[in-house]
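Engineer: Following this line, the structures themselves.
Nothing in this text is a laboratory measurement; each read-out follows from the coordinates by a stated rule. This structure is a prediction, so every number in the text was calculated from the model and none was measured. Cβ atoms are built from the backbone, for glycine too; each structure is taken alone.
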Structure P
């Protein structure tokens, strides 16, 4: 039996709680001891809850944040993908409404010769989840064990799964506690949660899409930039190339909101079609992935190459290959009617002539949740067929009686609630807005070339 190290024998949770409560800077050893003891079940929830609240109120230094990320990362298995010769690059979004970019980017980057080991999450609050979208494809298995995850990566260069029992178990346990103790919103805890999971994938580089606007968790751009800077610096401290794009979420991305509907839109983009905003953001993020992955000398070259991979059909073919390898029905990519279909539709029409001045993005996301496209409670199941299709985006001219959106639904009572929320989300003005919010607000990190 191995003796307990002296550093852990002298650890007392109460000392660490008091030190953080009094604005002290915790050592790497203190943070590791707290995380490891909690993961092993050696200290109770109430003590860790007190420590988490102290972090929310007092904050953390950059060194503490990196130490917390590392401790959570090392609490489980760190994948060794060194047998795959290509660079390993992933992308993470902080969440938004209609954000289906991951489903485009994983096969697109893989078609360029990069390995994309993507461990994703489910819908949270009003935002959609990558796993829920993938599971709208009949048969698609997001619960692959690590060995099978590796097999799919070896076979096609990309795989998309949920967090396994082996990956960052400390994060799973801490997140569940944060969720019920009012400690989710701390940027330091958000950073450690995201980065521990992503770095456990065995990646070389990471592209972050940090959303800001009415439909984002970080509605204030200053808060979004702070979180982005924190994640970039934490990743760099751990020897990874990281770049963060602050992108707009003041209206939904693309036109489809809802799991099966979003899969349809993903296929459209991979065919070189689809909404302009979604296509442009995918190309920008792909440009950075290809650049950090070493297959493009610049971001501009990465974007150009991505466009060619879409035009040639190689990106869509890579998506088809991944779907098939993970048990999904590839026929759904050619025939959207093979995806789950809602039984009913209803239309929201414009009450007057004018221009669409704004959309309350979070309310639109919440309307989709009400329809059953997300979870109002943790135990709820998701209806993949329901959702909302937008026919107008901010700045567009509208006429009285013209369709603004179509609701796809399976329950009348849910549709009525969603329709009311959707109606309240639209603001129509007599004249167009002077300025349009940019899709990409700024880039933080910028390793290597910028253009």
Structure Q
């Protein structure tokens, strides 16, 4: 393995993982699976709750997807795994601490920020990011205090990916259906008063280039009291797209086109809510005085770029759509971390196969690694993170064998645990999270057999844990 004893019971390999989403857990699992490696993994999250976007990003009506956390529970059950929740890098622990107390650090923080449209009027009240809305209805503490004015009748969701689909579906769903999910209580109350009747999804490319999955597209057609409207002209492929479709099969694309053709061939009833799917259209301006009142949309045409890909180009054909609410769902992007290099143009930590590189020299920084969206950009689904994390951990293991992770001295785990306890008296362990998990599920049963009723404020979580501990002491 190495000329030293690093990675043995006498000298454990100590690894910090910053972030507790899927990519972080898959990295921990891959290290734990090495038969001849003794590794101690400490996972950090600035929130008291783990699981990243599985908890705070997956739509509340997609409970089956969230069942992946059972796998993460098994990973966390490893005797040499520790979770430190409610600990923030740069606030409670510094980059210098990580390099002093660990042989290696893996950043798994995802991509928290949203991309902007960069059109006039985007700042107006009533114009929001999908990131904010998704966090709000998923009870993420960062978005708990937000307010969305749902008193108008028309909303536009800019984007043709699965996040855009989630936003449209939540806006269009009946309160009775949402009440059977783990949607945030404050969101359920607000949506119960919603007057939104029409949700327009706006895609800048054509139907053959849409990024949503067929499952998400079909789900729109099963929303209670809602119809999906597609103008037959919108579902018709332009010549370049038709040629590509004819030239090579693509399972998802072809299935999407079939579903869209079905929607286009249906006769609209004109009753209830409706989701309108539009393509080859881009917002160029939001209009309003005190809030959003209308959107100017440019019609696009597809042209082949220098790289051979079909890309949208705006034409001079414009239309103005009256609108009360706008959500941009055009992607996430990473943000800088204290002590780590950052590629602002790509929104990632610069790396080579997961090894973080120095922007000035291009050389790998010893002992520093990255996984997930902050490594490769916001692409892929939950499962995509597994091979991505394995690639990074394989690079780490290669460096271990080559002796690149050897350090003169790394203090025992108990030393850092004591330091953290001094700095953060309200640390949350994985056992603490499991208490919160049980309490949320109990609250769900009391609220009518819902999967759970989430805590949406950090203060609530910490208070619930304090009450639980006090009860144990009394008992």
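Engineer: Which of the displayed structures (P, Q) returns the greatest value of FRET efficiency 1/(1 + (r/R0)^6) of positions 233 and 289 (r between Cβ atoms, R0 = 25 Å, to 0.05) on calculation?
Structural biologist: Greatest value across P, Q: structure P.
Engineer: Of structures P, Q, which gives -13500 when helix-only ellipticity at 222 nm (-39500 (n - 2.57) for each DSSP H run of 4 or more, over all residues; to 500) is computed from the coordinates?
Structural biologist: For helix-only ellipticity at 222 nm (-39500 (n - 2.57) for each DSSP H run of 4 or more, over all residues; to 500), the value -13500 is produced by structure P.
Engineer: Still on this structure, please answer the following. One of P, Q was used to compute Cα Rg over 2.2 N^0.38 Å, and the result was 0.99. Which label is that?
Structural biologist: P
Engineer: On to the next question. For distance in nm of label points 7 Å out along Cα→Cβ at positions 73 and 313, find whichever of P, Q sits highest and give me its label.
Structural biologist: Q
Engineer: Here's a follow-up. For FRET efficiency 1/(1 + (r/R0)^6) of positions 89 and 169 (r between Cβ atoms, R0 = 25 Å, to 0.05), which of the structures P, Q scores highest?
Structural biologist: Sorting by FRET efficiency 1/(1 + (r/R0)^6) of positions 89 and 169 (r between Cβ atoms, R0 = 25 Å, to 0.05) in descending order puts P first.
Engineer: To test your reading of the models, identify which of P, Q gives 23.2 for mean count of other Cβ atoms within 10 Å over residues 385-392 when calculated.
Structural biologist: Only structure P yields this read-out.
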